Structure 1
């Protein structure tokens, strides 16, 4: 059975200003939804808001740590042209309702070696949850390199300082300020990770270019890709083309059901099921388009597809026919997908 991916109205219990451009929202989860909203450190929720009559869906990681009994909290940073983030910061007040889907995501604690984290800007959000959980539940040493534009941009600055005071024997936090040192480069990443490259578990979250630099530097230090955990929510500027998968015929016919409407048409080579649905004039749900959020999930009821990336669905869900349409291409002459979770 699929997990609950539907949206539920949650009351905003508190609004916590973190910096001039970042705000945390503490959400009240009613008792009957507690099982659905149980989560692990590092996971995220999909949030749906209506701005100007148009629905938007975005992913936001929890900055709270469930192992500490903290209420569910998401932290949002203002970004240029960020429709949802900016609307939430400008308009969402305590007592308001916010449509939220239950937590998901695979950016979770793994292994038993040192935890080495690299975060930039709002990328600290899931990393903060992981750091707090590791310190409270294990004896693993923790290193965090946190990059920001300047001191005023550091989210959770006081909380991080307090954690260092309490865990000086095994927590190292290094702040990298762009105004003083320029953007972080390969040398800075390698120097910070050097002592833990053989046994550490590495967690990386932040803007795409930052994550690319960190990942490349870690791989160059012979850190296995299975020990590098990346959390990406933005669509790559140049998406990798779907793998070439032979079809039983030269073309595929795709049927899409969405909100009581059914469309049938030809699939264009190189496009995804999500793109095909759009070409039909439909408005399927989507958000990250990188295979991370599950917003675009649908069920295959006829035929088969290949997913080039899946960081959101469990093996049981895939076995039951659920797919991420933003990552899926047909592998059979006919494919029929249905959106909806009922």
Structure 2
């Protein structure tokens, strides 16, 4: 069996959730079947030639593969240009269809205008959560029998509990302070507008609490907020471990990889009860319903409870159910089904 990946990421781009998925899947699936002939195509680093829309026409080839696996949804329209023998697509989320403001340039608008109809032509679709599967059905009208949920994973050899005080020291954080960590972009659906309100409410009871905001180099300004900007992948496990609480306020999330990474590091989590997040956390963390009129008070209350009595053992145990090896194994089984 010859499998070719069409990756959306560029080889040398900073690590993102999608790039991590593409790198980990490619690395782990090669270990499953030594006879598997598997290669990948990534976009070039050049800003113009690396444009996704332009890459459809000159970059993504078939190379006589038995299976083409497009590892991001906006690569699906290439099926109108080249027809693979078997075509599998991973859908991470359909946020730009729900939040059109995310379609912020003409290239992105073209990609998303063509993606829903193109998904109909895929032989199999991988959704990274049950929530994403429901969104594919709701927004694109895809038959549910065509969609398989394969969760993302976490590398437990990198993300694991460390000494919290030593990790605080690594980042120059006062050990007497308590730290809430937020790892997210500033995009609309991540609800960064809630963060300052929540931290201000927490400060009324716990002035020793500071908030650390990282993710995609985006910063957040405000009293009691630390914004170091870009943090390397190598330093992220220690940063998670420096935190006393992990906070995630997103209202739309295809999976929520930072939440899982925090859990794997033994950090108690407080997250919104939205989209895919309840699937990941279940009963191992605090879930806050954004539809509740008192949700800001509920967030601050959950953080204070967690600071006082939070136990991350259940979250740590739950995180062990999610591994990249499992992601690769379930994806490989889908290849076998598609081939038969």
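Read the figures in this text as sums done on the coordinates, not as results from a lab. All figures in this text were calculated on a predicted structure; none of them were measured in a lab. Cβ atoms are built from the backbone, for glycine too; each structure is taken alone.
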Computed -5500 for helix-only ellipticity at 222 nm (-39500 (n - 2.57) for each DSSP H run of 4 or more, over all residues; to 500) - originating structure among 1, 2: 1
Structure responsible for 20, 13, 12, with semi-axes √(5λ) of the Cα gyration tensor in Å, for residues 224-287 alone calculated and labels 1, 2 on offer: 2
Test item: semi-axes √(5λ) of the Cα gyration tensor in Å calculated as 36, 21, 19, pick one of 1, 2: 2
Structures 1, 2, by mean count of other Cβ atoms within 10 Å over residues 128-135: label with the highest value: 1
